[in-house]
1. Thinking of P, Q, which structure, once Cα extents along the principal axes in Å is computed, gives back 56, 56, 48?
2. Say we calculate distance in nm of label points 7 Å out along Cα→Cβ at positions 269 and 293 for every structure; which of P, Q gives the highest result?
3. Compare distance in nm of label points 7 Å out along Cα→Cβ at positions 197 and 341 across structures P, Q and report the one with the greatest value.
4. Any idea which of P, Q comes out highest on relative contact order in percent (Cα under 8 Å, 6 or more apart)?
5. Out of P, Q, choose the structure whose coordinates give helix-only ellipticity at 222 nm (-39500 (n - 2.57) for each DSSP H run of 4 or more, over all residues; to 500) equal to -18500 when calculated.
6. Where is FRET efficiency 1/(1 + (r/R0)^6) of positions 53 and 261 (r between Cβ atoms, R0 = 25 Å, to 0.05) largest, in which of P, Q?
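Readers should treat all values here as calculations from the given coordinates under stated rules, not as data from a laboratory. Computed from a predicted structure; not experimentally measured. Cβ atoms are built from the backbone, for glycine too; each structure is taken alone.
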Structure P
């Protein structure tokens, strides 16, 4: 395993800093697993005790505050690294043949991580957690014929309750981590089977020396293990700086409403998901046409789902003969830039109240994104 995947695995010579993020994601995933195990030792998946157990971890468990912030900030840092990792793939054509399977496994990882984040979001049993879960689960009720039954089955009750908390705890702690570990393994195996892409979008395996080694490649160890160690170290420096000095990040990483226990009689002023899901939340609530068959809610869910699913079809939608953005025309560069700006804008707008002045362009921007 060491020889095949590390010492004798040849990677392109021209990796840049954007290729740090695969290693960063691996390290952050390991940190989330370890901190999650420690938190589980003290957490109580019971509606009467969940919020109090979080406060117990923060106040009475030795270094509990540190472990809790490592985990909560780590979730956001993983998505920052993941979005950069995905954008790098779009820039350099890493979704193109012969790497379709790598891309599809990566997208399954992305969806599984969103599910993992959502299930974990309810566990602190804060007021925003409760109402956010209520809103998201209710979206399944928009599915014709089976929606209401499906939403009730997911909750295990007619409302978010102790049954919901227990099953979300099981999903977050057992089911999704096992699935994520399997997908990470398959993603890496698939990558090492066909070889890594590079900023030039060329195949290094086509030019080999007399010993069968790629002329434009170098052994992953020690060249990229040392380089990745530096990148991981820089990322961890930023990560720990946030953990120690700004763990809430002004409400972006931890909302102030989640410092109050869940209250079924008090709705937060604005119910929004965490920032890494807000681009899709923007698309969801942009559809307000009640005259559509099935209603606006159904079509909002369809639009949101389509925005996620379209990534799975990119290997076949991109028909250009050129992989890398370095050698593609101005139109591709412009559209990819507009996509990135729109995605960030949708994420920002998704955190705002629908009546906020910033949303004057909301629907037009959203429909541009869908288009």
Structure Q
């Protein structure tokens, strides 16, 4: 790598945006429920408002980008119908059951952690240094640690989601199967030849089997705390190994990347220890603001480099902060109105658009595509 490339800006956007939206901003709302318990519901409302609104930034990137829409036109046309009908059928047949919420919650959590991993890979690309597998292990490992801690210490609290999971461990195995299959398919789909395909499949299967054992131990009243301690110890060692690798870079330590990773470790490691509520508020808020920032960057680069494909995105790109505020306010009012009109319709809409967001995110944010990488500064 040339000296010019090595010395280029290591922030994804700039220091102010990166620190506030990616690395440290989540801590402000995280400490509100801890320092001021009376404001806990206010913090939850703010986090939920931004979290629910963030998904609507995905749809313009699909339907108002001619090149992207043309790339998978059939998928983008039929996915809304499939999601809406699927959610409606689930509600129609099991309207009083918690399965929809459990599946949605777990997939959201995986979605949160996966976005963290994607941002870390963008930081790695800034200097061309970083181990993909180490980045993966550190981010997903701390994400797993957060789940294990909540399973181990909240499983006995009646009324909590983890209480239901502890009573129905098949859900743990089911979600591990979904995540393991998703990871394996994605790795095979984007196969670069670095890792042999049988090894990828074996890793996916190993994750499901080992994860099932770990999950079972985590909900055991005796073994749960021990499993959490062992996991935290292993991850602290792994994070130190990752840090040593970062300091070995010939271009010097990438401090924006290190700050971001420290934020991930603190959020998922310390967060559930301090307060489950504060942890959930912080992860939701953090995910939304990361998404606002990265979508804003992508919008601006699309308008600059591919204006002919995105004629309707040029105005939002020039006023991205105002656009963000208007979307959040507009969708909040829309949701309130729909909920008042029909709670049933509201939940069908919320869940179906959320699943659409999951599907589309997996399609439009692939850094191995040169155009996508350029749009996010990778």
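1. Numbers: P: 73, 56, 37; Q: 56, 56, 48.
Label of the source structure: Q.
2. Structure P comes out on top.
3. On the way: P: 2.3; Q: 4.9.
Comparing P, Q, the top value of distance in nm of label points 7 Å out along Cα→Cβ at positions 197 and 341 belongs to Q.
4. Q
5. Working through the options, I get structure P.
6. Values: P: 1.00; Q: 0.40.
Top value of FRET efficiency 1/(1 + (r/R0)^6) of positions 53 and 261 (r between Cβ atoms, R0 = 25 Å, to 0.05) goes to structure P.
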